[in-house]
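Novice: These notes open a run of structures that come right after.
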Structure P
Amino acid sequence: MTPTRIVLLTETNSKFGAPVLRRLVEYPGVEVVAVVTREPGVLCEYYADDPDPVDVAESAAAAGIPVLRPAKVNDPELVERLRELAPDYLMIANYRLILREPVLAVPARGTVNLHPGPLPRYAGLAPFFWMAKNGERAGGTSMVWTTPEIDGGPLVAQRRVVLNGTETARRIMDLHFQASWQLLDDVLPALITGAVELTDQDGAARTYFGKPRAQDRTLDWDEPVEAVLRTVRACSAEVGALAVTSSGSTFRVLSAEAMPGHAEDLGDPGELRVFGHGVLAIRAADGWLAVTSLGLGADSEPEERLTVTNVPALLDALDLGASG
């Protein structure tokens, strides 16, 4: 049987796309005829601090697969090169440039996108951040037939991911990556035979989220404790959530937890206080939360990550000047 020809599009350092490439290369009846990734030096910030980085371009080249690295994915030159490859499918797995109609028209059968979110909900960027910030309990991963509308085409298949509403963005990402790779394994036989059944998305249920803004990553002390903690969890895979106390002190909260036994201890929203045996706490709208680790460096990546163990020394280091 003639192999099904696939062009994979993914970010160069994608920890999502690298296992997809490996699965496609190893899958019987599939031939990866090219990998399209970003131009040299352009990396996806999702994996900027990953201790075990990947290089999809390097892996593809080592497997003898042509690597295309356009600055603009919709350039006529790339379109022509893709036509020469005569793919049956283009497959998107964490590729953040938008494909226009000339590119989408290239493959003989179509373009599919492996989106680690429960479409039609959580279309767009950073679904893990938004699921954590929203306290989402009903996750899921989707393979969608790609159309000019971002994540808006008919569904090829989905897998549910059950959450408890308290996971960090990193944990949500890990769960959805695993489910996505399993979904790919489920769907590949149908892609090879062409027996794909499409289901239109419910447009009324669609939610779209863009790239998180600075205010989305900033703690709002007028919110309840649980809402503040959701923002902390959403930012935990990055540099932490920005905390500005009522006294003007600024740092990054990397992890925190609720303090249910101190609801009766009143304070102003954003007030920093030390409780009991050195618990560093900040007041939210309906109670206090204990900061368990934080980072220095308010406007960029933390210069240092600190676990809250010696609160007096920590307060001196941060020049916070709080008292118990």
Structure Q
Amino acid sequence: MKTTSVLKICAAVALALPFCFTGPAAAADTFVTIGTGGITGVYYPVGGAICRLVNKDRKTHQVRCTVESTGASVFNVNAVRSGDLSMGIVQSDVQYYAANGKEVEQFVKAGPDKKLRALFSLQSEAFTLVARDDANIKKFEDLKGKRMNLGDPGSGNRNTLELLMREYQWTPQVFSLATDLKPAEMAGALCDNKIDAYVYVVGHPNGSIKEATTTCESHLVPVAGPEVTGLMKKYPFYPEAFIPAGLYKGMTEPVKTFGPRATLIASADLPEAVAYAVTKAVFSNLEEFKQLHPALAQLTPQNMLEGNSVPFHPGAVKYFKEAGLMK
């Protein structure tokens, strides 16, 4: 394509694509892309929030950031490993499996990803237990003998639930009924009185849980105790989590639980200066960042360093030490 054609294209789309440049100032810029998830999910707007803060000070660090809607965690890990993405938002348990070449077939075949690095953690994706009020479920142990949805086979919901069931030495036979409904079916089944409870590992607020708590008499159940503590010790990518009060009907107090975190990952090949710029942009504007999406409201500088199972990128470490968050 001739240079004049390139210039015409850039001019035509200048308003829609602000990252199309022809001048000499653009030559020094580093362009990065963050892989997120579906456009209706949480990952996509969170990725956009990160890029918004990075681009706000791009004249200083010369890093320009864009987001890409993807198939989420597993896709993002693979794309960062192949170099197709600069960074990606990934669940902390998927991060662990990729780093160790476990669980996911693609990770097992590819082997451990020794170059996988963390920048920082994002919102908690809480292990959320939703139950009908008339089922008298006040704690996880009360699920014995109830009609329980285990989740779609192979899903993160089911995998996390089965790990916790092992801590209790439970099998599906402890329930009077064990179903394998997908997330889109769970709230409807609960309110149609087909099940007593379901688990959803997800960021909050969430539409499915809002549907359940507004359509029928239901509530969120705390998930805590020695078994949960044991699980978190075995799997450090499952830190403690709190679902904030007021997100759902009748929820007057925070609900204690655990769960993976969404994390921002990159390859060790990402330049240190880029990782530093991205980390600094978010942490130095944290209050603004938290206002860009409800799921980010509970973030603190301290909990954004939790839940990772791979080394931090040197660029992130540089910022953490400067900010007094790491020795």
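Each value in this text was obtained by applying a stated rule to the coordinates, not by laboratory testing. In this text, all values refer to a predicted model and were calculated from it rather than measured experimentally. Cβ atoms are built from the backbone, for glycine too; each structure is taken alone.
Novice: Work out which structure the value 6, 24, 28, 19, 13, 8, 2, 0 belongs to, where P(r) over Cα pairs in 10 Å bins from 0, in percent was derived from one of P, Q. Numbers along the way, then the final one.
Specialist: Working: P: 6, 24, 28, 19, 13, 8, 2, 0; Q: 6, 25, 31, 22, 12, 4, 1, 0.
The correct label is P.
Novice: Identify the structure, out of P, Q, from whose coordinates helix-only ellipticity at 222 nm (-39500 (n - 2.57) for each DSSP H run of 4 or more, over all residues; to 500) was calculated to give -10500.
Specialist: Computing helix-only ellipticity at 222 nm (-39500 (n - 2.57) for each DSSP H run of 4 or more, over all residues; to 500) on every structure in P, Q gives -10500 only for Q.
Novice: Can you spot which of P, Q the value 0.25 was calculated from, given it is FRET efficiency 1/(1 + (r/R0)^6) of positions 217 and 289 (r between Cβ atoms, R0 = 30 Å, to 0.05)?
Specialist: Q
Novice: Of structures P, Q, which gives 12 when relative contact order in percent (Cα under 8 Å, 6 or more apart) is computed from the coordinates?
Specialist: So the calculation was done on P.
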